Structure I
Amino acid sequence: MTEENHPLYGNRYGINNFSKSFGVTLIQYTDDDCLEKSINVAFTSLNIINPFVLINKGRCDFLFTDLLVLSEELLRISERIKC
C-alpha cells in the first residue's frame with residue numbers, strides 16, 4: 001500500500017484479481033490472516049498518477065476537472081450579464 005495515510009501503508013500483498021465497481025477499479029488480495037479483501041487501486045503502487053496531482057502534491061484544494069467546469073460556468077454567466 002502506497003497511500004501514506006492508509007493504515008496498511010508499507011504492507012505488501014500479492015494480487016489475486018482486478019475488478020471494477022461503480023467506476024472504481026479494485027484489487028483483490030489476501031491479507032495476513034488469509035482473508036480475501038479488496039482495495040481501491042488508488043491506494044496502491046499500481047495506480048496511474050494524474051500528472052496534475054503529482055505536480056501539485058497537496059497544494060491545490062480543487063481538482064483540475066472541477067476548475068474546468070467552474071471556468072465554463074463563469075463564461076456562461078458572463079455572457080448572460082453582457083445582455
Structure II
Amino acid sequence: MVRRTPGKSERNMIVKTLYRAGARSDHFEVISMGSVALCVTLWIRAKTVDQDERGNAERRALFVGLWPPTIWLIGDSLGRIERRRRWR
C-alpha cells in the first residue's frame with residue numbers, strides 16, 4: 001500500500017476554512033494570550049482551594065496551559081494566508 005503525502009491544498013484546508021469564515025490571525029493571537037491568562041488564573045486559584053480539590057484544580061490549569069501554542073500556530077498560519085493575499 002502506497003501512502004500519499006497530502007498536498008499543500010489539503011494541508012491548509014482547515015486554515016483556509018477558518019479564513020473564509022472570517023477568522024484572522026489577530027483573533028487567534030488574542031485568544032492565545034487570553035488562554036495564558038486563564039491558565040495563570042486557574043493556577044493561582046488552585047493554590048487557594050483545600051488539599052482535596054487542589055490536584056484537580058492544578059490539572060485543569062495545566063490542561064489549559066497546553067492550548068496557547070496550538071492556538072498561536074493556527075493564528076500564524078492564518079497570518080501567512082493574510083500576507084499572501086495582501087501581496088496579490
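Every number in this text was worked out from the coordinates using simple rules, so none of it is lab data. What you see is a predicted model; the values in this text were computed from it and never measured. Cβ atoms are built from the backbone, for glycine too; each structure is taken alone.
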Checklist entry - For which of I, II does helix-only ellipticity at 222 nm (-39500 (n - 2.57) for each DSSP H run of 4 or more, over all residues; to 500), calculated from the coordinates, equal -9000? => result I
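For mean count of other Cβ atoms within 10 Å over residues 12-19, which of I, II scores largest?
Sorting by mean count of other Cβ atoms within 10 Å over residues 12-19 in descending order puts II first.
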Checklist entry - Which one of I, II has relative contact order in percent (Cα under 8 Å, 6 or more apart), as calculated from the coordinates, equal to 41? => result II
Item to check | When FRET efficiency 1/(1 + (r/R0)^6) of positions 20 and 52 (r between Cβ atoms, R0 = 35 Å, to 0.05) is computed for each of I, II, the largest belongs to | outcome: I
